[in-house]
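Each structure below is given as structure tokens.
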Structure 1
Amino acid sequence: MTSTPASNTTSTGSFLAANEKIAFIGGGNMSSAIIGGLLKSGLMPAQVLVVEPWDEARARLLKDFAISAQAQADASLQEASLVVWGVKPQTFHEAAQASAAHTASALHLSVAAGIRSDSIARWLGTERVVRAMPNTPALIGKGMTGLYAGGKVDTQDRTRVEQVLASTGGLLWVDAEAKLDAVTAVSGSGPAYVFYFMESMVQAGVDMGLTPEQAKTLALGTFTGAAELASRSSEPLETLRQRVTSKGGTTYAAISAMEQDEVKRQIVSAVRAAEKRAGELGDEFGKP
């Protein structure tokens, strides 16, 4: 199987029957983004159940979505045909122990970085597990999510997962779980790299006499426009870059300075460090 983008056009509100529920273990930002998208797409608040131990987080969920939110897992989870795991890697095992007795028949979707399918299956007693690695632009429906499904996940299960995540942005299935560490490094952590680069451009603009507001406006507009141009073009990124880089010009001077400082090599090294850490999370927190 090759890695291919998933369709993002499936109706969301119809993937659950009227008597079915979707449960979220953990009610943080990513869970909230998914819940908000599902409700906008037609899912009823009564069909959503969240287990969230933090009082403030539960209060926010109730205020924002009027859904059911409780502090601990209990038998009410048995009503969920799909469970989304929005917990931190270091708390996944504990949360799974509290929920496993009630969720064995459900399809499970994990958005926890690093925790591998075999660990999740062992903790929950089921191999119907899909792992997802979204990124923070999902909060505004502009995210990019990598997905991997184990052998016990059928076509219908995959379609359900796509429907759950449809409102968060683009989807990309990969054919090997190890590739999710690369997805984590490139796109999961990727927004931080973009923000870091923009911070540097803004600082340079301020150093050259622009106001912080002017420099930020220029940096944001440049990134937005360049990304849109790249997404609409069939040409390689290298070609698009070369078209802006006339020999002896201002862009040439900038790119030459970056190449002299080995900026590309350093970026690649940084992304590989993120990939390495993603694997370490699985080793560290995926133990029995």
Structure 2
Amino acid sequence: MSDAAAPCILVFDSGVGGLSVARCIHETLPGAELVYLADNAGFPYGDQSEPVVIERCTGLIRRALEEVPCDVVVVACNTASTVVLPRLRAMIDVPVVGVVPAIKPAAGRTLNGRIGVLATPATVRRPYLDRLVDEFAGDCQVVRVGHPALVSWAEQLVRGVPVPESDLKEVLAPLQSSGVDTVVLGCTHYPLLREALKAVLPDVRHWVDSGDAIARRVLFLLGEAGRDREALAESHRPEPVRAVLLSGAVPIGLTGFMASLGLGVQRIHERWGGLADPVRATGST
């Protein structure tokens, strides 16, 4: 546990998607500090092999904890969570929280039994998603959509580039034609696209992501460690993000974008961590 009066939570992602989770954590625990760590030099992780993802994630997180001791680590990246958690938990003595597509709550909310899953192509293909669907939504019609452009569009929001509506309609056409009433946002980037998604699919009643559940889990872990929950609920941090650590360059517009999410930043470090850009696997998505 860190020595600071307020607990500190490390939120990790390959890009800006984890900011959607950081926002939920801040809204639930406004008395906590955040460190945001992004391996944007290795973005997108769907293009990387599993060994590369594991080595980059664990190396960056371990170094970040050496520099800024934190009380909880949140791996706010679906791709990384599927491969890195066992190794990471064996390496560090800080509690680790991962991301799981919110299939179970979606199955509990749907009224017509038709669920859409928006995820990255890598997540859509992984057997763990099959297991989640079989376990929690076996009696539902589940329509999966994995498209690489969604993550890129979310990243471009930082620079103020709007989501191309016509292209988004094409991507979401399978969900439109299937009449889903509930959509799982199976990538942490996608809550950043929520308003654009709602505009294209106005008949969807429930948009479900994992951000609030992660925030509640972090609050539980801090309570287990003896932290005062009432104190954590007191908002007194106009700049809750102690540091942003980026393995690549600072995206244009990042500070303003984070401020729009209620995540004021104290300092930003670019090209942090000493990792070169990875060699990308040919033909992967």
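Figures for the structure shown
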{"item": "Per mean count of other Cβ atoms within 10 Å over residues 46-53, the highest-valued of structures 1, 2", "result": "1"}
{"item": "Source structure (of 1, 2) for helix-only ellipticity at 222 nm (-39500 (n - 2.57) for each DSSP H run of 4 or more, over all residues; to 500), computed value -15500", "result": "1"}
{"item": "Ranking 1, 2 by percent of Cα pairs over 29 Å apart, the structure that comes out highest", "result": "1"}
{"item": "Structures 1, 2, by distance in nm of label points 7 Å out along Cα→Cβ at positions 70 and 230: label with the highest value", "result": "1"}
{"item": "Computed 18 for relative contact order in percent (Cα under 8 Å, 6 or more apart) - originating structure among 1, 2", "result": "1"}
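We did not get these values from a lab; they are worked out from the coordinates using the rules stated. All of these numbers come straight from a predicted model, not from anything done at the bench. Cβ atoms are built from the backbone, for glycine too; each structure is taken alone.
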